[in-house]
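Next come the structures, one after another.
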Structure P
Amino acid sequence: MRMTVRAMKIRSTSAFSRRVTRSLYTAGAVSHFLITGAALAQTSIGPVVIDSPVVAQFQGVVSAPRVIEALAAIEHNEPETIAEQIRLTEIPAPPFMEEVRAQYYLEQMRGRGLTDAYIDTEGNVIGVRRGTGDGPLLAIAAHLDTVFPIETDVTVEFRDGRYYAPGISDDGRGLTVLLTLIETLDTYAIPTVGDIMFIGNVGEEGLGDLRGIKAIFRDHPEIDGFISIDGSGLSGITTGATGSRRFEFIFTGPGGHSFSAFGLASAIHAMGRAITKIGDLETPLDPKTTFTVGTVRGGTSVNSIAADAVFELDMRSNSADELAKLEQRAKSAALEGVAEENARWNNNGEITVEFRLVGDRPVGSTPVDDPLVQTAALAFAAVDSDLQELRTSSTDSNIPMSMGIPAITITGGGSAGGSHSPEEWFSPENSHFGPQLALLLSLGLAGVEGVSAPLLNRR
């Protein structure tokens, strides 16, 4: 039976309040503002400069008795949160095959108070918690899919203080934190000013190409801000989006017998020439720009001149301009390789190459001075976690960032390793900080009726 937060009798909330308040007060220069109420224009937490009005509104959230009780409940119930994480992890969810996990997730959302939750046409699980007034719409998501094929053994094993299973962290942890957040808000009936849309989305990994979140922002242009919870740990905020372009380079020709038709150009030979030329390309270190040929396939048999060959090319950059330049250089290199192969055999059976786009993740960023980032930094301080860095990565936040919509990606607490490998693991040490941070961040942005105004701006 699932143990609910409602069943817990949380004690020592005054002690918990002191710990949370102390954490916030001792977060660098924030302490002076909160204690004295001095009219500071700005202060800092880690790499984030925070405006004093943001601090003042957030102080109201973290000091509210009902919020303090909810934070204590999250810590008390972390063993059940981890039990749910195990249950979710053991439901396979490869890209484009997330249906079973999505159905389970829908049931869990509804059981935690989002009775109108539904699955949209793309396969995303969506539930909206309505606010009390004319506030912003905040969307919070975790992705349902993993990188592992359907036959992968996803049974969770506990060894030496760690939970091992493919997908236990990415994104089993994010999905579970989202459910804990939904249940906590329902149990403690904390009224937000703005609406909160909770999303278990499909298609974050690999060739899923962010299809779930692309559909969300296609169908819900009213969203004012976005948070993705992805993976484990609690040391940084992703505020930048690494863009990527992924192509299949498809080589075709007539093909023939390796002996009797010798002299025909080969699709595989042309592909090899192209890969060599692409491998010699140089890219800048800053902005970081990368490429790799990830897979190759083609041909009919060892004694055939290949009529077909394909490789998949992944290109990434933190700069849209550099990514576009790299794409053109890679395509030119492939065309040169084809031309050389055709010239080698006097155009005897000409090879052609086609470029098929299979992945497109846009570049983007959320300004460090946006209230969304400032609120996240305050939430880190409130749960006594050290905000060490602002990151640039490829996550579901790429889509809203590229559209100019404030967005960040955070992690779900605890620690993890071996991501995308059969030995992926999750450690629960201080893992309750993850859902606590998610709660404070959500309440700060959406606002708490009678306590604080929303820090997320309406667009």
Structure Q
Amino acid sequence: MEKITNFLTSASDLIWGPPLLILLIGTGIYLTLRLTFIQLRLLPYSLKQVFSRKHDKTADGDISQFQALMTAMAATVGVGNIVGVASAVVAGGPGAIFWMWLAGFFGMATKYSEAILAVKYRVKDSNGLMAGGPMYYLEHGLKQKWLGVLFAIFGALAAFGIGNGTQSKAVADVMSNTFDVPHYITGVALLIFGALVILGGIKSIGRVTAFFVPIMALFYFIAGAIVMVLNIEHVPAAFGLIFTDAFTGQAVAGGAIGAVIRFGVARGLFSNEAGLGSAPIAAAAAKTDYPGRQALVSMTQVLFDTLIICSITGVTIVMSDKWKDSSIDAGALTAEAFGSFLGGIGPILVSIGLIFFATSTILGWSYYGEKCFQYLVPNRKAVLIYRVIFVLFIYVGATASLDLVWILADVLNGLMAIPNLIGLLGLSGIVVMETRRFKKKIDEEKEEQSK
């Protein structure tokens, strides 16, 4: 067992090493240039679409654009937003936050491109529901079904790690450490909640996440905002340290600027999943008339996840100076940082935030895993069995120590990105064409409104 663990750990380090990180950030830069900085040009329109109550109810799709966005947000806003950011600061120093922001900025173009292809190449399954994502645009767009099969295999298996066990374990640990609730009780509660939502399919997941995700995100944002407002005098110095350390690496032993960049980019991409290929699976279920419309909505996911929620964590940690204390584990760093400003209520607020984030991730990834499995085994009963197994595994994750499974999931996540990035680069011309087509529609809408 030890040999297998060591092998998978080495494989994970290799897969998530500089080559993949360069490919991920490089794809984002390339798409940003081809789309002429669409994340800046059309961001106001994107946000308008997110918060608009108007949507075409006659358009193809299973859930609203907002529900699709919240399902994707549910899957990405998880433990990484609290523990992942903390580990980036511990390993790379405050400057890692700057590189996390940069990865998020270019990741917006990647996320946009994934969504536009997901909607364009989506299909209706035998139940009349939408099915889309990298596996479909790799098969029907790039004409490389074998890459779609590989992505689906990696995704269906990885869902049990990144989207299930690691999240339920995090919730169980927090409930035990903060509120003295036994792991098995948390496991049962999560299992029941998961069953009530997940077994109902995407429409049930969409309804719950549309209600649940905005509340949890707003809760964490307000907690962070309170810290910054009450300690406004520390905010300029914190931002100053983030920017200066990003290019000097002085906060890391030996001034290792490479470590600053690596951990910032890696944690940013791990948090928002831009390029991983997961979020477009939810985007494909949205009711939308143009692929470009949903793509602009999906693009804002990175803005909310990395540039806002992760920033709350990162800036609070830097303000507190707790990151300098080597005795504090990365898993407890965020709670310690909030506690230094808010006293005993700080760790409780962080714990509640982590519980919300991790639970929502389970919902979003259940759909991702299911759709990957459905692509491989298009059988209704088999898909239902997958849902049941996924729900049961929530309890296993909360109560058992499955380190090997988590390492394997990390490997599978990296492997998911490779075929997806090949598809994004190979179909970038289609992304540009669909963008131009929708831009004409936007111009027409503006002309009608001005009349």
If you rank structures P, Q by Rg/Rh (Cα atoms, Kirkwood Rh), which sits at the top with the largest value? P
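Could you figure out which one of P, Q the value 2.5 for distance in nm of label points 7 Å out along Cα→Cβ at positions 47 and 103 was computed from? Present the calculation step by step, with values, prior to reporting the outcome.
Numbers: P: 4.4; Q: 2.5.
Working through the options, I get structure Q.
Where does the value 0.10 come from, among P, Q, when FRET efficiency 1/(1 + (r/R0)^6) of positions 183 and 359 (r between Cβ atoms, R0 = 25 Å, to 0.05) is the thing being computed?
P
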Looking at mean count of other Cβ atoms within 10 Å over residues 303-310, point out which structure of P, Q has the largest value. Q
Out of P, Q, which structure matches 23 when relative contact order in percent (Cα under 8 Å, 6 or more apart) is calculated? P
Compute FRET efficiency 1/(1 + (r/R0)^6) of positions 207 and 399 (r between Cβ atoms, R0 = 30 Å, to 0.05) for each of P, Q and report the one that scores greatest. P
Taking -11000 as the value of helix-only ellipticity at 222 nm (-39500 (n - 2.57) for each DSSP H run of 4 or more, over all residues; to 500) derived from one of the structures shown (P, Q), identify that structure. P
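For distance in nm of label points 7 Å out along Cα→Cβ at positions 343 and 431, which of the structures P, Q scores highest?
When distance in nm of label points 7 Å out along Cα→Cβ at positions 343 and 431 is computed for each of P, Q, structure P gives the biggest number.
Laboratory data are not the source of any read-out in this text; all were calculated from the coordinates shown. Remember, predicted model here, so these are calculated numbers, not experimental data. Cβ atoms are built from the backbone, for glycine too; each structure is taken alone.
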